[in-house]
Structure 1
Amino acid sequence: MDPDNPNHVYKLKKALYGLKQAPRAWYDMLSSFLISQDFSKGLVNPTLFIRRNGNDLLLVSMMGKISFFLGLQISQSPRGIFINQSNYAFESLKKYGFESCDPVDTPMVEKSKLDEDKEGKAVDPSHYRGMIGTLLYLTASKPDLQLAICMCARYQARPIEKHLHAVKRIFQYLRGTVNRGLWYLKDSLIALTAFADADHVGCQDTRHSTSGSLQFLGDRLISWLSKRQKCVAISCTKAEYITLSGCCAQILWMR
């Protein structure tokens, strides 16, 4: 914010890191560069770039088993692979003063009904958004946080005290589940199975429903979603069908 022009905003001339369009902008730039260097896209996979140069060989070295990647801790054993973010979770708890808090059993209270509540006492939006952003990164290995975080993320424009209390509860839940993560068992079944569910007009402000879905490869959780629907469902059945439509689209893409 420019103190001399408080009613103005700056126009960003490039993609901002973290926004949903940023990966696409990065792909377009990288793709253009690689093509200019005589690479060609794969016919099946457009993210695979190939360059042939006679009979030249490219020598690479093996760096050993991966143990850390983009904040994810990866533990490999003969039984399978375990992925979690305990280090990042501990740092997040310490950052916001929850390293010694009392843990709770659930990330949100039962039948929680958050709304805008324009009469509520406002809190620092920058601090609130920082907490939401920190928690969102944890959903890469903690799908149990997804619904609660997404509900709280709806109120980043004008957060109030009850929204902040809901976010704090997520941190309290995180305190007791720091070491949980995703377990991918070796040699288990590979059948693709999906589960989907939805509430009905659960959003108190828009009356939109919220979709939730999980996709398993055998016993291994490989994809999950919690998202507010874009239209108002006139019945529970319609809300469920909207959720199933998105879930089926995800399954078809996976297959």
Structure 2
Amino acid sequence: YGVLGESSAHVGVFGSGPDGGVVGEGTNGPGVSGTSTNGAGVSGTSTNGAGVSGTSTNEDGLYGAASAVGKSGVFAVNNNPLGWAGYFTGNVHVNGTLSKLAGAFTIDHPLAPLTRTLSHSFVESPDMKNLYDGTVTLDELGGAWVDLPAWFEALNAELRYQLTPIGAWSPAWIGEPVRDHRFQIRGRPGALISWQVTGTRQDVWARHHRIEVEADKPLSQRGTSLHPAEWEDLPEGETEPPTD
């Protein structure tokens, strides 16, 4: 160690300075290493800067890992309702299932980009749904084929169809369901038809990680709410989950 500090009661190492209170450098190991049995291994506090900052040229800037059940590799809290517990500038990939209370996109308002924002909520489903849509004009025989990507049937199962005529009434039906990544619509010759097809994901990852729509809370969460502030009449004395 370049610096080793030990204490049985308080701070093991303390440093102060205009540029860095404590600086650690390492060639093959950590520049700064902290270990604790019951507290934080490394703790950082700042009034105007970052409490903890991590930068790397060739690896991850920050890395967090946890092995305990119900715990997080990274846990962030912001007690200001106008702030964010996490804010990312750039692409974000979740190599797993994303769970949330709600979701939306927020962009500059197309009609007033400097003074307003525009938000839309996600479309949700108890299934892993994919949605495809479009319009097609039926030929002189009252039919039209809709071509889909070559991977369509490998990705999707349990297909559902919706058809709506545009501009004038017309019967419309599925003449041929999806086969060889295409399907046929039938109806009045020349009719403009809006179509929508939904499917449930059947790729390898989806088959092994289906969403559990209803689940009992773990014992550590029993008797508590995920968002107690929004409940106007939180049930009291509930000991068993309701049954259908």
Structure 3
Amino acid sequence: MKQIYERLRQYWDYGEWGYFILLLFITLSTAIFFIGILCWALEAIFNFLVFKFDFLITVGACVGVVVYLWNSSKEEKRIKLQAIEEQHAEQSAEMDKAVAENNYSIIRQCLFTVLSEQADNIGLVKPSTFSEMNSPSRIISCNGFYLCQFVVMKKGTAIDLKLIKECLQMRIVQKLNAGEFPELSVRSHIYNGRAYPILYIHTLEDTGGYIQINTALVNNKYCQSLEASRYAQQQNALPATTISRDVDF
């Protein structure tokens, strides 16, 4: 438009009336043509909306219903899938707990044998019967897996839980390697190329007159938790990155 205006002004200034009138006519004709096309299009759209209003409302309603039903079906499938996953998780947890219950007596018998040999050396009272080792909790949940819990009486107040755990675990490994636990047909569990003793002392807790011994028969879920815990400890042990600053600034 700016170029047309400049050209018209140029024709006017130089008195070229023929070119001026011709260009003005072409410009006005073109503008009127496009305005007419626009008016015709707007009128056509208006008439279409007026005469097809009921049809458009029906189509819009149908589309809305279809979208609503599709979203409802999608949400219903998501809820059902979530319910199935939760049900599977509950069933898996119940199965893991049942396995831990079945393993309780096996672990207790193995631990009883080790304590009969090592209790006097690590400040604990040697259990005389299996039932003495039973914890009121028996099976406890920890990080998505289940532990078998036992109790052993202390001889005194001063004990070293770390030393006790190391002594018990070392003796367990020795007996596993020597095949001295007939209750356990497997000596180790392989996970990510690493061998874990099948019977593992997870944690010890001092409760006053007793210590609680939390144990597990190792499986993939337990090994995964151990490796995650080990990785977290390694990350926490890394020195913090510091940025040096110029004291003048």
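Bear in mind these aren't lab numbers, they're just calculated from the coordinates by the rules spelled out. Just so it is clear, the model here is predicted, and its values are computed rather than measured.
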note = From the coordinates of one of 1, 2, 3, helix-only ellipticity at 222 nm (-39500 (n - 2.57) for each DSSP H run of 4 or more, over all residues; to 500) came out at -21500; that one is structure 3
key: Cα Rg over 2.2 N^0.38 Å, for residues 88-231 alone from the coordinates reads 1.45; which among 1, 2, 3   = 2
request  = Taking Kirkwood radius over Cα pairs in Å as the quantity of interest, name the structure among 1, 2, 3 where it is greatest.
outcome  = 3
query = With percent of Cα pairs over 12 Å apart, for residues 144-183 alone derived from the coordinates and found to be 73, which of 1, 2, 3 does the value describe?
reply = 3
